[in-house]
Each structure stands twice: as C-alpha cells, then as structure tokens.
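The structures come next, written out as structure tokens.
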Structure 1
Amino acid sequence: MYDWANSAFAMTILAALFGPYLEQAVVPEGGVDIPLLGMSAVSATSLYGYVLGLSAFLVLLSSPILGAIADRTSAKKKFLSLFCYTGSAATLLMFFVGPGDVWLALGLFFIANFSFVSANVFYDSFLPHLAPPSLQDVVSGKGYAYGYAGGGLLFVIHLLLVQFYDSVGLPDTGMAVRIALGSVGLWWGGFAMITLIRLEEPPGLQLKDGFSKSVRFGLKSTVSVLRRIGKTRQLLLYLVAFMIYNDGIQTVIAMATIYGAGELGFDTLTLMGCLLMVQVVGIFGSRLFGFLAGRYGTKSMLIVSLVIWSGVVIYAFFMTQQYEFWVLGGIVGLVLGGSQALSRSYYSKIIPAGASAEFFGFFSVFEKFSAIWGPIAFAVIRQISGSGRMSIISLIVFFVVGVILLAFVNTAEAEKEKHLLFEAASAT
C-alpha cells in the first residue's frame with residue numbers, strides 16, 4: 001500500500017506535471033539570474049535538472065549512514081514515517097506555487113524529491129522481513145503493481161481535471177495543475193497511513209543512542225559495509241551489473257517523451273496517453289514477472305527482462321509512426337515493473353536481513369549513481385550525430401553489458417556471502 005501511496009509522486013510530479021508547469025508558468029521566459037553563483041538567464045529545464053541532481057546527490061551521501069542508524073536502533077519505520085510526511089507536506093504546499101514563485105517551487109521540489117527517494121530506502125528495507133526468499137519476487141512485484149495502479153488512477157483524475165478545468169468552475173489550467181500537484185501530497189500522506197499504522201518494526205537492538213553517537217556509528221558502519229562489499233565478489237558484481245543496466249532503464253524512462261516529441265514529432269496527447277498506458281500495463285507486467293520468477297528463477301527472468309529492454313531500444317530506433325509508439329509503450333509497461341521489482345527482490349535475497357536498511361542505503365546509492373551517465377551519453381551522442389535515433393540505439397550497450405555481468409553472478413555463492421555479511425554486521 002505504500003507503493004500505491006507514493007507512486008503518485010513519481011507519476012504526477014516527476015513524470016508528468018511539475019516540469020512543464022515550472023517551464024510554462026513559474027519561471028519567466030528569459031530564465032532567472034543566480035548572482036551568488038555567477039549564473040544568468042538560467043532556464044526552467046536547467047533549474048529542474050540542477051535541483052533533481054542535487055537532491056539525488058544528498059540521498060547518495062546520507063542514505064547509507066541513515067540506514068546503518070536505522071538498523072542499529074530499530075528505527076526503519078520512524079525514518080520511513082519522517083521522510084514520507086516531510087515529502088508529502090512539501091508536495092501539498094506546491095498548491096501555493098504560482099507564476100514567478102521560482103524559489104518556492106524549487107525549494108519545495110528539492111525537499112519533496114529528497115524525502116521521496118530517502119523514504120524508499122527504508123520502505124525497501126522491510127522486504128526481507130515481510131516474506132521468505134521464495135516469496136520476495138511475488139511481494140516485490142505486487143508492490144510495483146499496486147504502485148502503477150495507484151499512481152495511474154490519480155493521474156487519470158489529474159488529466160481530466162486539467163483537460164476539463166472549466167467544467168468544474170476553475171479559472172484556468174494553472175489552477176487545475178496547482179490542485180493536481182497539491183493533491184499528490186494528500187494522496188501520498190493519506191494512503192501511507194495504512195502502511196505506517198499496520199506495519200510492524202522488525203525486531204532489533206532497540207538502542208537509545210544520542211544523536212552524535214548514532215551519527216558516528218553510522219559513519220563507521222558505512223565504511224565497514226564498503227569494505228565488506230568490496231570483499232564479497234558476488235554482491236559487488238551484482239551491484240555493478242545493476243548500476244549499468246539500470247542506467248539504460250532510467251535513461252529510456254527519462255528521455256522517452258523528449259524522443260517522441262523532438263525526434264518523431266508526436267503531440268502531447270499521444271505522449272501523455274502512452275504514459276498512462278505504461279502505468280496500466282505495468283500492473284500486469286509486475287505481477288507476471290513476479291510469478292515467472294517463482295517458476296524459473298529471479299536471475300533468469302531478470303536477464304529475460306533486459307533482453308526485452310534491448311529489443312525496446314532497437315524498435316525505437318526504427319520507429320516512425322504513432323501507433324508504433326503505442327506498441328513500444330505497451331512493451332515498456334510490460335517489462336518496466338518486472339525489471340525493477342526483480343532487481344529489488346534479488347538484492348533482498350543476497351543481503352543480511354538484520355542490516356537491510358544499511359544495505360538498501362547502498363542500493364539507493366548505486367541506483368542514483370547509475371542515473372547519471374545514460375542521459376549524458378544520450379545528450380552527447382545527440383549533439384555529435386544530430387540524431388536522437390543514434391542516441392536511443394546506443395543505450396543497448398548498457399543492457400548488453402548488464403546481462404553479461406549478471407550472468408556471472410552466482411546465486412548460490414551470493415547466499416553463502418550473505419551469511420558472512422551477517423556475521424560481520426553482527427560483530428560491528
């Protein structure tokens with residue numbers, strides 16, 4: 001149910017409405033000046049990118065330390081609650097962002113996105129405690145399915161609100177968008193109550209350390225985990241494989257609408273409609289891959305999903321018609337949730353449950369670090385070649401290399417390493 005709650009942020013804020021609203025209504029046409037940094041005429045697109053990157057970088061620095069503290073003090077649920085309600089409150093306040101409120105918009109978005117990603121670290125860390133390894137693929141897949149359903153349902157309401165704003169007595173589309181942005185905060189925080197009321201904190205040490213002592217422990221534990229990961233060949237190999245193939249996935253997600261609009265000339269209705277279809281198909285794709293992983297193995301189905309991703313970028317390279325874009329959206333919806341859910345569940349099986357928040361903190365680091373290089377490669381190739389088609393086909397490298405590395409991960413050896421990691425974590 002937390003997937004159901006927070007996916008509204010991913011869908012409406014990150015994928016659909018906040019960026020265009022910042023561009024079209026909030027930031028002046030000529031951009032804004034930042035004298036402190038010596039920058040002038042900074043566009044909405046650049047501002048959005050800087051804030052997104054800065055918030056992700058802060059997560060990269062903080063999540064392993066906070067994860068170690070949460071494991072030591074049995075505070076996973078507390079951290080989840082803290083970041084969930086901080087993020088949902090910041091999102092709710094986006095309703096008050098109007099034309100010209102550049103710094104208010106960016107400040108709220110920074111807090112909301114940092115909280116969104118940070119909360120996911122602690123949410124994911126519950127997975128090893130909720131189900132045995134044989135059921136973690138199904139549980140993870142169900143989570144993503146609920147997320148696609150919840151995020152998609154609210155997005156439909158938002159589309160109707162923006163499209164027919166005058167029918168409900170709103171003065172303009174700007175007010176409709178502001179209501180949509182604010183409602184995400186209510187949806188996220190409201191449905192999260194189901195999780196936070198019913199979910200039980202896993203048993204742990206229940207230590208009452210002071211703040212400074214907890215931070216010192218978190219820093220020490222982070223260094224310790226880095227050393228342990230460096231000595232565990234299978235876990236390190238999986239994280240590197242994940243970092244590479246996830247870079248391809250995140251780049252396809254981030255650049256799909258830009259590719260469709262700029263390279264293929266598709267209209268906004270086609271792009272937004274296809275985005276909604278991805279959500280709907282993703283419900284079934286997540287459950288399907290979770291079911292198949294139970295029969296054929298998590299790693300095997302993860303490799304299958306990456307092979308399909310390779311086919312996606314090849315198909316996109318040759319695509320010219322709108323109906324082909326819809327077909328592509330259906331395939332992406334089928335495989336997107338499956339690849340993400342299986343990546344999460346496979347990782348949960350090869351880490352010690354007693355240090356899950358700490359290790360998922362590092363998983364978040366690899367996930368965020370992997371989102372850097374694909375878009376840069378896409379932009380550079382587009383600039384050099386003058387064609388978005390060359391950029392999209394180049395992404396196949398991420399999937400091929402990811403598959404090759406993943407194929408060398410030995411699950412049985414990784415299970416043995418998990419016990420060594422647990423013993424080392426307990427000693428720490």
Structure 2
Amino acid sequence: MKKRIILLLALCSVLFVNAQNSTPLVLSIEEMFNLADEYSHAIKASRIAEREAQQAIKIAKNEMLPTISLSASASYLGDAWISDRNFSHGMNAPMPHFANNFALEASQVIYAGGAISNSVAMAELTHQLSELGTRQRTQDIRFLLVGNYLEMFKLRNQAAVYRQNIIQTQHLLDEMQARQVQGVVLKNDITRYELQRQNLELALIQIENSIAILNTQLITILGLPEDICVHTDTTLLETLPLLTDETHWQTMATGVSPLLQQAKLGIRQAQHGEKLARSERLPSIALFAGDNLDGPITIEVPPLNQNLNYWYVGIGVKYELSSLYKSNKKIKQSKLATQRAVEDDLLVQENIYTAVKDAYIRFQEAFKVYDTQLKSLELATQNYDVVNNRFLNDLALITDMLDASNSKLSAELQTVNARINILFNYFRLKKSAGSL
C-alpha cells in the first residue's frame with residue numbers, strides 16, 4: 001500500500017512539473033485549421049505535388065514548340081585512294097585535309113494524330129487531381145485534429161469530475177476519521193475509502209497522460225513549440241449546429257466531394273488515354289527548314305577545297321506501319337481502363353452516399369442522446385436537492401450525500417459529453433460530404 005502511494009505521488013509530481021513548465025494556449029477550431037493549413041507537413045507535401053503537376057503541363061506543352069538544332073564540326077581528312085572496279089591500278093589522290101560542317105535545322109509538328117493535345121490534356125487533368133488530393137488530405141488532417149481536440153475537451157471535463165470526486169472522498173475520509181475517534185466507525189471502512197481515493201487518483205493520472213499525448217499530436221501537426229499546452233475553447237458548446245435534412249448533405253456531397261470529383265476526372269483521363277493510344281495509328285506531319293555549310297566538296301574528283309552552302313525547306317509525313325499490328329493491344333487496354341474508371345466512379349458514389357447516410361444517422365442520434373442526458377441531469381439534480389435537504393436535517397448519511405453528488409457530477413459530465421458528441425458527428429458529417 002505504501003509503495004503504491006509513493007508511486008502515485010511521484011507520478012503526480014512529474015505531471016505537476018510538466019504543467020508548470022508548459023505555456024497554455026487557447027485555440028478555436030478555425031484557428032487550429034488555419035495553423036494546420038500553414039504548417040502541416042502532409043498538406044505541404046500535397047501542395048508541392050500540385051506545383052510538380054503544374055510543371056508537367058508546361059513540359060507537355062513543349063511538344064507544341066518548334067525544334068531547332070545547331071551543329072558545327074571540324075575534322076582532318078586523309079588522302080583518298082582510287083582503283084579500278086576490280087581493285088587494280090590503285091593510286092593515292094590528294095585531298096584537302098581540313099574539313100568543316102555547320103548546320104542549322106528547324107522543324108515544327110503541325111499534326112500528330114492528337115498525341116500532343118491529348119498528352120497536354122492528361123497533364124492538366126493530373127494537375128486537377130493533385131489539387132483535389134490536397135483538398136482531400138486537408139479534410140483528413142482537419143478531421144484528425146477536430147477529433148483529438150474534442151476528445152481533449154471530454155478528457156478535461158472528466159479530469160475535473162475526478163478531481164471533485166477526490167475532494168469529496170477526502171472530505172468523507174476526514175469525517176470518518178473523526179468518527180473513528182468517537183468509536184462509531186471501523187478501521188476497515190476507512191481503508192475501503194482510502195483505496196477508493198487512490199483509484200480515483202490513478203484514474204486522474206491516466207486521464208492527464210491521455211491529455212498530454214493528444215496535446216503532443218496536436219502541437220506536432222500544427223507546428224507549435226513543445227512547451228505549448230493546447231486548451232480548448234470553452235465557448236464552443238454555446239451554440240450547437242442545426243439538424244438539417246439529409247437531402248441537403250447528399251446534394252452537397254455530390255457537388256463538392258473531392259473523392260467524387262477525382263473519380264470523374266479519372267474517367268476523363270482514361271478517355272484521353274484512349275485517344276492517345278489511337279493516335280499511334282495516325283500519321284504525323286511536320287514542316288522543316290535548314291541550312292548547311294560544308295567543306296571541302298568531296299563529291300567532285302578531284303575534290304574542291306571550297307565551301308558548299310545550301311538551304312532547304314519542306315514538309316514531311318511519317319507513318320509507323322508497325323502500329324497497324326502493335327497498337328491493337330494498347331487500344332484495348334485503354335478501353336478497359338476507361339471501363340474501370342467508370343466502375344470506380346459508381347463505387348465512389350455508393351461509398352459517399354452510404355458514408356453521408358451513416359454520418360447523418362449518427363448526427364440525429366447525438367441529438368437524441370443529448371435530450372436523454374438533459375433529462376438524466378434534471379433527475380440527478382432533483383435527487384441531489386432532496387438528499388442535500390435531508391442531510392442538512394440529519395436525515396441522510398454522508399455516504400448518501402456523496403452518492404447523490406457523484407450522480408449529479410456524472411450527469412453533468414455526460415450532458416457536456418453529449419454536446420461534444422453532437423459537434424463531433426457534425427464535423428464527421430461535413431467530412432463525409434467533403435465540406436470540412
């Protein structure tokens with residue numbers, strides 16, 4: 001027993017020192033969301049992915065620009081050797097030894113069967129998907145934060161109730177010890193309530209440790225210093241959200257859900273993939289122009305130690321005949337990808353519908369639980385008033401008073417928790433609809 005008391009006192013002293021060294025910071029939910037948008041590493045990574053996808057669009061558009069190449073070379077030419085066709089009567093022929101080449105060439109694709117335009121379109125859709133991915137990740141982070149925030153709210157309320165119970169238990173022990181001196185209370189009764197007090201103190205330590213863990217998670221995501229102790233906004237429960245119709249939330253989900261929009265974009269991306277696969281069966285047409293300066297002129301015999309400059313301009317057509325038998329499999333694959341995207345879209349619609357419906361039912365249920373807890377609080381308050389009046393008139397024992405007080409404190413706690421549950425289910429409903 002003594003060892004357990006020493007351990008409890010040591011743990012309490014550690015928590016007290018940590019509490020003394022921490023800096024309290026009251027955050028509203030909106031302030032918490034703003035900090036997460038600015039400092040969350042997960043959201044930052046998604047935004048970098050957005051910029052990366054934006055660069056991919058510019059790279060895809062580069063294929064629309066003309067291609068220009070410039071080359072220059074210098075070389076040493078050895079003497080030539082001339083012979084008859086049967087390799088007889090061979091003899092050396094002197095050559096100009098210094099050779100040079102300068103070439104400038106430009107080309108512009110004017111038709112590629114839609115390959116370039118579809119590649120650009122797919123890059124743009126990828127960018128839109130990355131933007132929706134950032135929105136979805138932001139929703140996930142916000143829901144995680146609000147869940148921890150409201151859980152911390154509950155735990156702080158529980159800690160307050162346990163502290164009050166500890167105080168009441170100590171008062172009861174003092175009363176019983178005074179009566180033990182008078183010989184009307186047994187030692188065994190005092191030991192039983194001492195054990196109850198220690199259990200309450202241990203439970204309080206566990207609650208405070210849970211609060212510390214949640215606080216660490218919050219400050220890590222929000223980028224706050226380690227010595228910050230986040231406190232919940234006590235005015236949060238003053239106004240509860242309204243219980244609107246389920247149709248409102250289903251309509252909202254259809255319009256703003258990032259998951260549903262991603263599924264729609266997935267269909268469009270697969271359709272462009274089909275067009276890209278078909279473009280391999282079409283010819284490509286390009287304009288080209290160039291200018292060359294070569295020397296010496298080796299096509300003459302004997303060679304002329306002079307420069308030859310010539311330019312050209314024209315149009316070229318290229319067609320891959322092998323695409324007639326190679327592209328069939330790729331086209332079939334792209335069609336299957338489109339079918340899969342359509343099925344994925346239907347699946348996402350079903351999942352979002354059921355998620356919103358489930359969240360809405362829980363939201364309704366939270367209001368009913370709150371009404372029930374209000375009634376329980378009313379009854380517990382009435383019972384407390386009756387017992388308190390009897391206790392003041394020496395018609396009830398202190399244990400009866402303690403039980404009535406504990407019932408009232410528990411009912412108050414459950415009522416506050418019921419209000420918190422309404423808020424949690426409201427945010428859960430917003431998350432399901434994609435509007436958090």
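Numerical summary
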{"item": "Label whose coordinates, when helix-only ellipticity at 222 nm (-39500 (n - 2.57) for each DSSP H run of 4 or more, over all residues; to 500) is calculated, return -26500 (choices 1, 2)", "result": "1"}
{"item": "Of the structures 1, 2, the one that -0.96, -1.06, -1.20, -1.26 was derived from, the read-out being log10 I(q)/I(0) by the Debye sum over Cα atoms at q = 0.20, 0.22, 0.25, 0.27 Å⁻¹, for residues 112-191 alone", "result": "1"}
{"item": "Which entry (1, 2) yields the derived value 3.3 for distance in nm of label points 7 Å out along Cα→Cβ at positions 24 and 288", "result": "1"}
{"item": "For 22.2 (Kirkwood radius over Cα pairs in Å, calculated) the corresponding structure among 1, 2", "result": "1"}
{"item": "If relative contact order in percent (Cα under 8 Å, 6 or more apart) is computed and equals 26, the structure in 1, 2", "result": "1"}
{"item": "Structure with the greatest value (metric distance in nm of label points 7 Å out along Cα→Cβ at positions 32 and 120, set 1, 2)", "result": "2"}
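Every read-out reported here was derived from the displayed coordinates using simple, explicitly stated rules and does not represent laboratory data. Just so it is clear, the model here is predicted, and its values are computed rather than measured. Cβ atoms are built from the backbone, for glycine too; each structure is taken alone.
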